[in-house]
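Undergrad: Next come the structures, one after another.
What follows draws every value from the coordinates through simple rules; no lab data is involved. Just so you know, these numbers come straight off a predicted model, no measurement behind them.
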Structure P
Amino acid sequence: MIVQVFTGIAVVYLFSLLVKFGRRYSKWLHLTSKITPMGKIHPFWGHLNLFENMQGYFRTVRDTQERTRMKIYHGWTMFFYPAFGVCHPESAKVLLKSSEPKPRHTIGGSYRLLLPWLGDGLLLSGGRKWERNRRLLTPAFHFDILRPYVQIYNDVASVFLEKFQNACDSKQSIEIYSLVSLATLDTMLRCSLSYHGRVQEMGESHPYVDAVHKLVKLAIKRMISPWLYPDFIYGLTPSGRENKKLTNYVHQFADKIIQSRREALKTDPDLTKKLRRDFLDILITARDESGKGLTAEEIRAEVDTFLFEGHDTTASGISWAIYSLAKYSEIQEKVHQELVEVLGERQQLQWEDLNELKYMSMFLREVMRMHSPVPGIARHLTKPVVIEGVEIPANFDIDIPIHAVNHHPDVWPDHMEFKPERFEDEAKLSRDPFSYFPFSAGPRNCIGQNFAMNEQKVMIGSLLKRFKVSLVEGHVYEEFPDVVMRPRYGIKINVEERK
């Protein structure tokens, strides 16, 4: 009798869940009927069968966008759950101008998967904590702080270009993406932590470099594997165990440097008055209105975030810039000619030179439009939002594929043409200010965008001062978007020394 009662209760409970899901599913069907679909839906996989990686996802969005001129789109994941995305300035700015957080609360929220490594830093935090820490960190990117970094960019570039000289001397092509990534990580470590660890010379053999690169690959693998989203399941897999081991190592690496600096500052408080204050100095000494500073965990989270975001995205931008210079020789010569006019007989760029490089700035902006360093971002809805006349309920994540916005044919009719001149005089153009946002936009825009642009200018300027570059015939140059825009088969170039 008791078994029958419990069985009956279980049946009623399951039936009520099915009814509840049926009602919700019916609402979702009605909602998605108003929005452009990504393609034909599979009865079980939804739209996931249309692509096997992030490259396929972005290609599907771009193809649908080209065909339908959509501004908002939807797809279905397995288990009959809808997903949404916006790919036009008018639809994207609704989210970018809001204070909606990044998706780190839902089990499939891609940003959540980075939490064990990056912690609750500016990239992932939200609400009052994000607002407080953003205020505390803003002084770290003041012009007075950024100015001395130019010499570090030059020093890093000198080591970087030794590899180009070797390729030039041996008359062999060179794969640049991995070298650029090492250089930008070297820059981040020197500028943020005053750490000089022969990163470029040691390459992947440096344990920190190896750990960071493996953590990125593991994060990407997990993002496109829904069955690995639950932490319990992921922790049982070889990838999950490796992720935990590497995360512990990078945390220990940062903690050791942070603790050493704390002790040095206690011993010599005047250390903060040194010629160049780095990012870590500012993190340790920052105080809010109540006189409270950042905790040790918060400092580590910001350091890890800055190292990750600062090196990987900038490496993508510089690499695709070198590719573009090699592909468009006439543009390469224009950038070089401006560089000669600004530098004169000097070999290295200085702080005062950076704003004089007008054409290089246009060139770099077009590189970031054509090959978006950060292909996409996302927001989590805490309340319903109306986009293009359609109300999306709360608790959904919405993708913002920046790469698709940068190539929307309604905004950029000639979007596959590489034209730096399109950024020549934006004040006179009628483009929506949200039509181009390589560093995101709105209240959560990238705090380090001036740092990144300055670094790119110095690296490209140092390269073109000494060398000409060209593409390698027969090599396949293909975009492969994941966390950043990578080249699927690397970027190989030929190098010729300038006379």
Structure Q
Amino acid sequence: MFNFFVGAIATFSIAPNSFFPLIFFLGFGIYSISLLPSLKKIFIASWFLGFGWFSFGLYWIGSAFLVADTYHIYLMPLSIIILPSILAAFWALAFIFGKLLTPKASSPILFIVINLALIEYCRANMFTGFPWLMPSISLASNQYILQTLSYVGSFSGNLVILTLSILPIILFLHMPNKKLIFLLLFIPIFILFICSFMRFFNKEPLVMNENKKIVLVQPNIKQRDKWNIKKRKDHIQKLIKLSFEQKHNFENKYKIIIWPETSFEGFIPNELNLLSSISKKIIKNKNTTLIVGLLSQENRKLFNSLIFIKATGKIDNKYDKIHLVPFGEYIPFRNKLKKIANFLSPRDFSTGVKKENINLRGFGEIITLICYEILFSNEVNRRISDNTKLIINITNDAWFGNTVGPYQHLALAKIRAVETGLPLVRVANTGISAFISPYGEEIVKISLNKESVREVNLISPLDQTLYKNFGDLIFAISILYLISINFLMFYFQRKVSYVK
């Protein structure tokens, strides 16, 4: 249980608490487990460490089972117990492999760190992938250290955090040449943090284009009410009213008005006439585009979609969500588990077809993401071209109420902005909506559970970031560097044993 509390305390290094030094509790947990003699004890202790981290960090998922009648409270253990248990088992495997790969006379602590980073990479990419609550999210707790991710990305960021957490312990280990090992680990991290500090401290002034405006509309519609057909008219009127609040003379200026994911109850193509009417009420300039999150049906398939509407009411572009949420938007293995799947949900969403990025007149190329698609750095990075100017992420975090979930989601959006060097606009139904600079700054923000609208000028992207150029090659090089240090530790230990 000790390791459970160590893992739980470490989660307070993450938003919204963001007390970064608490991440060192992870290192203390890693060290204490590395001393255990048997594989059984290591597995149990490391599982509890992971369970503390994931259960405290992901408890907010359980809120989804409380906010709407479509979910059942007795299914909550699936999210608050079973999911953290599975994720904790991933960590336990990393500790087991670390111990197995280490000679008996040596400490497995560094191999454990390497394996944890590798297992986090696998967790983010295996099956459907779930890269939420990786240790690197703690880097978003501070504006200066957040810049490290522009150099190394989230997966190498895991290595940075895990290595940093064990650094003080290295000096207390009974091993030869431990000061040299400490320096080999400390110096790259120190240089990285200095570069990150200087990057933000000496950042170039943001170039804002007053002729390109973005409007964030946060209606704050509670999830219990969202699908209530009796309240649908009120919801639509609220969205229209908010969109009008920032109306002014903007002749010859380009403008995007953004509504959140599944903005109101309804489907395309059933709502085409309504959308045309709405756009004609809101849009008064040919250079203005309304972006709406809405469900759509096509060839008997159901999609979670995002559409671009012009003043004429015509849908210019449509993006269907590609990376779906398991158990939220589809039930895995539905054909083999029909009774259970139909009980949980009668119908699955379909996966959208990958298309070229949307090129919007006046704004350039835009990457569109729906909900938790913002988590997947590899997929976002693959969609970037030299012409990409903006990332738009619409979401509905109303499922998660007043928990830490929306704050973590915002932190992940900041990480994507910093990694890619692109401005990012995030529009959420109940919050937290924000326009984020390529440095991860909140240029404008609408707080959780607030009904509001904000307008902001588009910011130019940065020319390049190291991570955008090299992607996960940096992670591979970092892994090889730590493996070489680990073998150096083994060499020193073996040499001392030979002399004895």
Structure R
Amino acid sequence: MAVDHTRAPVLEALAGYRREGRLSFTPPGHKQARGADPAVREVLGDAVFLGDVLATGGLDDRLTRGRVLQRAQDLMADAVDAEHTFFSTCGSSLSVKAAMLAVAGPHEKLLIGRDAHKSVVSGLVLSGVDPVWVEPNWDPGRHLAHPPSPEAFERAFAEHPDAKGALITSPTPYGAGADLRSVAEVCHRRSVPLIVDEAWGAHLPFHPDLPSWAMDAGADICVTSIHKMGSGLEQGSVFHLRGDLVRPKLLGMRADLLGTTSPSALIFAGLDGWRRQMALRGRELMGAALGLAAGVRAAVDAIAGMRVEGRDDFCGPGRAHSFDPLPVVIDLEGLGVSGFQAADWLRSERGVVAHLADHRRIGTQLTHGDDRETAEELLAALKDLARAAPSLGPAPPVAVPSPAELRMAQARLPRDAFFGPAEDVPLDRAAGRIAAEMITPYPPGIPAVLPGERLTEPVLRYLRTGLDAGMYLPDPGDPSLGTVRVTAEGSEG
């Protein structure tokens, strides 16, 4: 049956709701903006409230006979060559948890790349799944983690043949991609599924010069944040399914267990509109973005003291398999400033907001929403930063551990450590104790410390010096890192 990608069922239902002038005696209580505070209406505009209707009983009738959401999901699945697609209004943080719960249960093993996002670790805490950590490909010179290799997953399965599946993050927020096809083959030889956390890859299916995306590479479940590299609103996420290793109804049940019963029609509309936009114009829009990125990369490389990290830096034996050029990652070591200093200066002095910031880099993400004007503004700000760098002072030192020092032993299940008896101890007495909390430099949100890991001095020193240098740590109980939450001494093994 022919699929009509000019249609947008959610957007059409919202337009119909307005056109028919329905009078609702249901939530939301703002009643189509009439009850909203005037100051809020002035800032947000009435369109936000007019699009904020119930999904069931608003977009669709009380029995969902119009199949509005299902038709939108079916169109999304067709656009990206998936068999089933599920929309989420709780971000990929929910989607990846649903995927994990559909593959492994409490005390069952799941192979997971150690460069996973904190949402994956949250899923471990909630589920009781036993993680088998697979080491990323570390670049010790650049202090960067690239996705684990197929060989690393092969070795992990050999040591843990009872593992129920695997989870890998690709691409990374820095643009490094995994050899997904080979990792999927490793899993499928054992008849277990591969989950790909592709939160940063919403754009990948829509241009041949971008890295291969998860469904094309043979993955079973793919989780994608449409709001990151796509046109969706914040919290807009989808997860796709192919093959028969995970049942669609089971995946839907797990998502229902975690998801909100009050989904946002606004977020659904953003997902629906993105699919239509990409199905009709994706190659054109992504081609323009790639051309723009190539020009920006060349221009940034010409700025003294700055260096754009590219394919030759990321790809090769022991590194990444593929590379996405749209996250323009800039090494500032030649300027003598940290990414934290640079990001703060760009925001305060030039009104330019960088995405990533670490001890030596900033990430300046480009998408199809950028154009020559925004690119020129970015380049002007970066040139100003290069001139201002000597006045910013030397970059505060960050004691970045070696790859071997970053790896800490998983002494307890994340769930047991997180929910078990715990106490707060001074940072300088925490080495050797078992962490009972996550500690996550953000962005990109990859935890340096997981519940259940036995803390070591190099990692604690990295976090302390990183915090002093401007690192953002949103999740520890003591944001100042004066103390660290660890499992109580009587409960430690």
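Undergrad: One of P, Q, R was used to compute helix-only ellipticity at 222 nm (-39500 (n - 2.57) for each DSSP H run of 4 or more, over all residues; to 500), and the result was -11500. Which label is that?
TA: Answer for the origin of the read-out: R.
Undergrad: Looking at structures P, Q, R, which one was Cα extents along the principal axes in Å, for residues 262-365 alone calculated from, given that it came out as 55, 28, 24?
TA: The read-out comes from structure P.
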